[in-house]
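Q: Next come the structures, one after another.
Laboratory data are not the source of any read-out in this text; all were calculated from the coordinates shown. Treat the numbers as computed from the prediction; the structure is a model and nothing was measured. Cβ atoms are built from the backbone, for glycine too; each structure is taken alone.
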Structure 1
Amino acid sequence: MFRNTEKKDLPMIHTLWKDIFQDQDDYLDYYFKHKYNTDFSYLIEENDTIVSSLQVHPYTYRLMDENLRFGYFHAIMTNKEQRNQGLMKELLGCTFRDLYNKEIILGGLVPSSTSLFSLYEKYGFVSCFSTWEKYYKKQPTTKVVSLHVYEDSMFDDIYTYYEIMMKPSSNLLCKTKDDFKIMVDEHLLNGGVIHYGLDIDNVCGIVFIDTKKELHVREMFVSTTLYIPLLNAVLQHYALTKILVKSALPTMDSIQKAYGMARILNVYEVLSMLARKNLELKLTLSIQDDYLYQNTGVFSLCDGDCEKISNSTNEDTISIGELTKRLLLGGNLKDINIVSSIPYMGMLMD
């Protein structure tokens, strides 16, 4: 039976989670205190036992200068003894329908391994978010940035800088101050280190260091003019000659790798936004969604409005995944060329 979780389910979910993901107790205690939300937590139970579960975290996604409700799928898990029985299909399908009713427009997730990308594609998710990786070696510069270890007293200044860096983006998973604080806390709980750069007395960069296995930059926020001085300071701090740098946005000579996936959960709302942004557009689209019947059908975009109309045999059908890809990554969608900046989720979601 599929249902939302209740507080009484927490011990069983905690046990299943630890068995599947082997996360530490201090992280799980923090997670269930600060992020667990029964309105967006789902499970399947059989004989009073939870056999499959997932969490969804609501965010805002800024696209085309509009704010869309976004659900981030997290900790999708099934009891090891009951896999390959269709439980994930039931869990995700029912969750999609509940999120649709709760007016969540887009969904996203970060697969825990590259092999899972093809699995989630079956449910309409497509790869949209990338990580850009490179090894950085010290480069000459006349600019010097002082590097400091994060402390709670600097949080407001650091978040203000993060907001400034993210403000120009029009294809972005937004993080409120509370979201960002949780992201910081989780990174530290998992053994990470956070540095900030100062240019005189002003924050001029943020670096998240992952210390597991090979020490590397997991995410950073810095202007292009201070990219080299900040990374030079990181190399000096750790006495390194080079360091692996991962970023959600491309840098010179970086290698692109798949990171996160997205899925449209409400076609009508997305196409209505597209129509509002293109008032002269006249377009008819046939969409197929195998998990949300509300998204399947023919949609007419005309004079700034969107309308679901009777089926038309003259239209080529577009999958929900293909529509998602065109919306976030840009490209031709029949008679319209969607111009998009690089979609940004951030490297601290998994």
Structure 2
Amino acid sequence: MIRTSTKGLGCFLFIVLFWNGIVGFFDYQLGAQYFDQLNARRNYTPVLGTVTDARVDEQHSDEGTQYKPVIEYDYTHQGTTYSADRYSFYEFSTSSSRFAKDVVAQHPPGTTVQVWIDPNDPTESVLDISDDSFPYTVILFMIPFHCVGIGFLVWFLGAVRDRNTPELELKARPLIASRSNTRLVLRDQAWNLWTVYLTNLCVSSFILTFVVLLIFGGFMADRRVVLFACLLSCVYAAVIMTRTAVKRTNPARRIIIDFDTQTFSRADGSESHPIAAVTKIDIESEPKFKSKKKPNKESWHTHEFIAVLDTGARIPLVHSQGHKDQRRELKPWFESIFALSAPTPRPASEASAEPA
């Protein structure tokens, strides 16, 4: 059956744009604040000020308590006194009171502080423009959202590319390592490498985000801790991806079907068998996850496709994973590979003698 319908692609496109739009908006906000901080370092003028009040603002809700440091201060510029309460360009509440209490403890009322002001607009001021004021944990926090957004985008582009591909061909694609006019190389079903990397990067960064939030000071954790967590997450995902790639290229798990010699064999150089000797394709299936409950047809199974020769020998081909009915869906594809790979040419005399 040919997939000619684009039904559902419009809805999927909306999800892709909506998700990436939300993520992009947060990236823009964080980037804008970061560039405001860089601009302050280049153009703002330092003046002395005095802290008039320092407290931890608590906001209670059903989801818990949020804490925010509030530092109020006065400063004088060209004979005019101004009041402000902006501590940094990244002001937000967190569930951890550690950062807020530390900031308040460092700025008791009456303390003389250095205030950075915009010389073109003295009402614009800020206390902290150092690197430590940047919420580095947000970078780690946003990684899973970027992974999901990239995954959505890649899947959508793949769906557009495959919208006119035969359904059976799509189901068999994970089993095809390479293909040409002279041979077909099959492998055990495995995830695409980019899927493996994004999935593991998403999960590991999600877990490490909570570790940093709970143990290392919340969103204002030390940047070295956050950057190490980001690096650890990327390395972990790369290791898992490399492991998957090694498994995918294992010659012992690959079948080469040679259309020129009409034989098939494993890629590790083991004994080859004639394609014509295959009498049928058999399938052995078992549940992927053992359970005391009786598995239904939608439960996840591992399927092993086996070529049965005319001698009775059973030659394992490849493994596939999917729902129980997948074996019936993929069996015709395997049968077509072995039955149609070498059609016997008909003599011209027989073809001309056949009635129209």
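Q: Here helix-only ellipticity at 222 nm (-39500 (n - 2.57) for each DSSP H run of 4 or more, over all residues; to 500) has been calculated and equals -14000, so which of 1, 2 was it run on?
A: Checking each candidate, the match is 2.
Q: Ranked by relative contact order in percent (Cα under 8 Å, 6 or more apart), which of 1, 2 sits at the highest value?
A: Looking at the calculated values, the largest one is 1.
Q: Have a look at 1, 2 and say which one yields 1.19 for Rg/Rh (Cα atoms, Kirkwood Rh), for residues 115-322 alone, as calculated.
A: Value 1.19 for Rg/Rh (Cα atoms, Kirkwood Rh), for residues 115-322 alone corresponds to 2 out of 1, 2.
Q: Please state which of the structures 1, 2 yields 2.1 when distance in nm of label points 7 Å out along Cα→Cβ at positions 59 and 251 is computed from it.
A: That value comes from structure 1.
Q: While we're looking at this one, here's another question. Out of 1, 2, choose the structure whose coordinates give mean count of other Cβ atoms within 10 Å over residues 75-82 equal to 12.6 when calculated.
A: The value was obtained from structure 2.
Q: Still on this model: In terms of mean count of other Cβ atoms within 10 Å over residues 139-146, which of structures 1, 2 is highest?
A: 2
Q: I would also like to ask the following. Tell me which structure, out of 1, 2, gives 28, 54, 18, 0 once P(r) over Cα pairs in 20 Å bins from 0, in percent is calculated.
A: 1
Q: Given a value of 2.8 for distance in nm of label points 7 Å out along Cα→Cβ at positions 11 and 203, calculated from one of 1, 2, which structure does it belong to?
A: Clearly, the read-out refers to 2.
Q: Comparing distance in nm of label points 7 Å out along Cα→Cβ at positions 155 and 307 across 1, 2, which is largest?
A: Ranking 1, 2 on distance in nm of label points 7 Å out along Cα→Cβ at positions 155 and 307, first place is 1.
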